[in-house]
Structure P
Amino acid sequence: MKWDEPAGGEVVVDEPPKKVITEAQREHMDAVSFNFGKGIKPVTSIPARQNTVMSLFGFGGSGKTYFSCTAPLPIIVIDTEDRLKLVTDQLPQDIQDQIFQFSMIEYGASDTGEVDYSGMIERFRTEILDAAAEMTTQGIKGTIVIDSMSEILDWYDLWLVKQKGVRLGEDGQPLPFEKKRTKNEIRRILDIFRVTKWNIIMTFKEKQLWGDSGIPIDDYAPEWSKDLIYVSDFVVNIRRIGTRREFRLIKNSYGNKLDIPLNNVDWNGFLKTVKEHSGG
């Protein structure tokens with residue numbers, strides 16, 4: 001006898017109650033069932049999101065890069081510090097074989113021995129367009145890691161100084177309203193990546209916040225452009241406490257719940273735990 005079979009041998013099936021649509025509801029459905037145009041569709045027909053965008057910030061050595069390397073393969077790392085190899089050497093060979101590096105520093109070299117930030121950014125943009133086109137053509141899905149976006153933002157500020165027509169202040173830095181050009185460039189890069197449907201992880205350096213009394217408080221923020229919070233599904237502060245890595249949610253697109261136990265998780269463990277505790 002099966003566990004759901006009564007002693008008499010007859011299987012009892014509980015059918016869900018049929019939904020009754022009232023005449024008023026039917027009239028309302030008929031009233032709104034007209035054609036808006038090709039670009040407008042009911043939310044019930046929108047497919048589930050195929051990728052995740054995460055912003056991850058923490059002090060050096062907190063595990064940002066290592067966590068990023070647990071995301072879906074293949075992984076392309078836009079490496080600004082040339083430290084990727086130190087992390088990937090800790091991973092199994094079959095994982096290493098599916099991680100690729102784009103070294104920003106390599107493209108910043110110049111004949112004078114100084115870093116050519118403008119040339120580096122221009123090459124970066126060209127390579128991104130080529131990579132995005134190939135990703136879309138091949139139909140492969142994986143993860144793009146920008147490690148770190150804090151460096152990219154700083155370099156874009158240096159790039160901006162060299163652009164024609166940019167108005168500079170007495171200190172030689174672009175006036176505040178000119179920074180919009182940098183934000184637009186960063187947003188354009190992210191939009192190119194989002195079209196590919198790949199996951200995106202942006203890592204950021206961390207800065208400690210200060211209270212009104214001028215004393216540092218136990219709170220931290222990323223070194224970033226605040227506009228990036230809007231394109232992120234998750235904003236996460238990773239902290240290393242002994243051998244434990246603690247992940248603190250700052251933004252959670254699955255709901256308002258931020259106090260979720262996240263310790264020593266990898267990419268899949270993070271998403272699974274957040275969904276379970278958020279009701280997703």
Structure Q
Amino acid sequence: MAMPRDVARDALYSGQINLWVEDVLTRAYLDALWNDPAVKFLIGGGRDGVGAILKDAEDAGYTNVFGVIDRDFGPSNLADWMNPVKTFRKFVLPVHEVENYLLDPPALEASRYQNRGIDVAAIEGRMIAKANQLCWWVACRDAIAERKRRFREEFVPDPKQSVVDEATARAHICGSPWFQKFAADAGRSSEGDVHALLTNARTSASDRLADGTWREDFAGKEILRDVAGWMCDHTKIPKFPSSDVEFYSDLAKGVAAWQVANSAVPADLIKLLAALKARIARPIPAP
């Protein structure tokens with residue numbers, strides 16, 4: 001049964017689609033990209049904040065409240081965005097972070113903040129150079145993610161009522177798939193194993209640099225900051241933003257405007273808006 005709704009939440013969730021995002025830049029970019037009055041953006045202050053807020057909205061019975069977060073070091077749920085059976089509220093992007101969508105050389109060349117006469121090829125080259133510097137960072141990140149997967153995946157589930165004594169409790173834990181494979185995973189924890197993981201991850205990072213998929217997997221924020229600072233002489237721009245948050249948000253709006261005008265809106269984000277609208281067309285049952 002749905003919990004009683006309150007006036008404060010009703011006022012907060014006044015949009016047709018109420019979408020929690022991690023930060024100001026994400027709101028600025030998606031709002032400019034979609035320009036859709038059906039979506040009301042709310043800022044959750046990071047992925048953990050978004051997750052907690054969504055749980056609160058779900059417990060309170062609000063079926064038109066959703067969140068979008070960066071993939072960071074985990075998996076995306078893109079494959080299930082349009083699945084009519086799924087009822088999750090949190091949409092995980094298929095890129096490392098939302099800044100990856102801003103790594104668009106033609107859009108950056110056209111930005112009002114590009115005032116050094118730098119062309120598309122030079123911007124692309126700068127991005128690739130920065131991405132190349134990040135290869136070992138990516139390798140380390142991926143090796144850590146693999147270690148986490150080995151030790152956390154399919155962790156022991158919560159017990160059912162059939163656990164009534166130590167014997168059944170011990171059987172529940174020791175008989176779980178996680179416990180059964182834990183010793184083998186723990187055995188692969190030497191420095192040599194770490195070396196092997198890093199070597200494979202570094203090869204994978206180099207492959208992504210070569211085939212262009214670095215644009216989705218590498219640290220978008222770091223690459224964007226590098227190229228934006230390089231292409232912009234802020235002393236020659238009237239009323240230059242007074243903070244980094246304002247600058248990057250305005251840059252994001254400009255990139256979004258160029259992408260819309262040039263039919264270059266990322267397909268992921270077209271799909272995301274469609275998925276949100278599909279969800280409100282088939283309301284999620286209240287708890």
Completion exercise
Across P, Q, relative contact order in percent (Cα under 8 Å, 6 or more apart) reaches its greatest value in structure Q
Exercise for the section: Compare volume of the Cα convex hull per residue in Å³, for residues 68-171 alone across structures P, Q and report the one with the greatest value. Expected result: Q
Fill in the blank from the handout: Value -17000, calculated as helix-only ellipticity at 222 nm (-39500 (n - 2.57) for each DSSP H run of 4 or more, over all residues; to 500) from one of P, Q, is from structure Q
Problem - With volume of the Cα convex hull per residue in Å³ derived as 294, matching label from P, Q - result: P
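For mean count of other Cβ atoms within 10 Å over residues 132-139, which of P, Q scores largest? Intermediate results must be reported in sequence, preceding the final value.
Numbers: P: 12.8; Q: 16.4.
Across P, Q, mean count of other Cβ atoms within 10 Å over residues 132-139 peaks for Q.
All of the numbers you see were taken from the coordinates with simple rules; none came from a lab. Just so we're clear, the structure is a prediction, and the values are computed from it rather than from any experiment. Cβ atoms are built from the backbone, for glycine too; each structure is taken alone.
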